[in-house]
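Input: structures, listed below.
Please treat every number below as a calculation from the coordinates, not as lab data. This structure is a prediction, so every number in the text was calculated from the model and none was measured. Cβ atoms are built from the backbone, for glycine too; each structure is taken alone.
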Structure 1
Amino acid sequence: MATIFLVKDGPRGNTTSDGFTKPIQEITDLIGKRVCNFLGTEPPTFNITSPSSVYQHVVVEVIATDSTNQKFPKSGFYIVNDLDASQAGFLHQNIEKN
């Protein structure tokens, strides 16, 4: 299971949502063709000099015990490019298995 976080701009502290977990393949399927960039193994911060009051970014954390795949090839934090946190509600949905 990987964890999806919504993150505000600003210094680390109260800028990250509680997050929710999903199987990595389900996240990959929901994200589709969006590019995910590896940010490193430490929780990221964004625009620390210009904090925001609303969530801006979608970040996926993959831990060492998670399965990996082509979109998430190693453990650490990834930002989902071109996906604003306000548009990420679809990540909460469940995928119907055929």
Structure 2
Amino acid sequence: MGVFRYENKYAAPTKEQRERYMRGESEEIHFGPDGQILLILYPEAAYVKDDIDGVRLLFTGYKDKQKVQEEVRRLVEYHQQKDNRTRSFTSGSKV
């Protein structure tokens, strides 16, 4: 079906998308630092909320829904590497 990307935390799936894909029982799983990456699994979709960068992803359909685990793994790894890069930097004023 498709993968929909929303670039900020205020953007969200449309009402039609919510009514079509994001209904029924759901399961919430938290990942990343302080659980700021949330995966919500629905019978017909998977929704990822990255509260660190404010990105939202909606995976619909059987084939695209299978990609969600890889995407969550990629996001967690990206944020871990980002944290490591910022901690290794020392400004000139601190030296």
One of 1, 2 was used to calculate Rg and Dmax of the Cα atoms in Å, giving 13.0, 47; which? 1
Can you say which of 1, 2 returns 28 when relative contact order in percent (Cα under 8 Å, 6 or more apart) is computed? 2
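Assuming 2.9 is distance in nm of label points 7 Å out along Cα→Cβ at positions 66 and 82 as calculated from a single structure, say which of 1, 2 it is. List each step's numbers first, then the result.
Details: 1: 2.1; 2: 2.9.
Considering all the candidates, the number was obtained from 2.
Starting from the value -2000: which structure in 1, 2 was helix-only ellipticity at 222 nm (-39500 (n - 2.57) for each DSSP H run of 4 or more, over all residues; to 500) calculated from? Let's see the in-between values first.
Numbers: 1: -2000; 2: -10000.
Only one of 1, 2 returns -2000 for helix-only ellipticity at 222 nm (-39500 (n - 2.57) for each DSSP H run of 4 or more, over all residues; to 500), namely 1.
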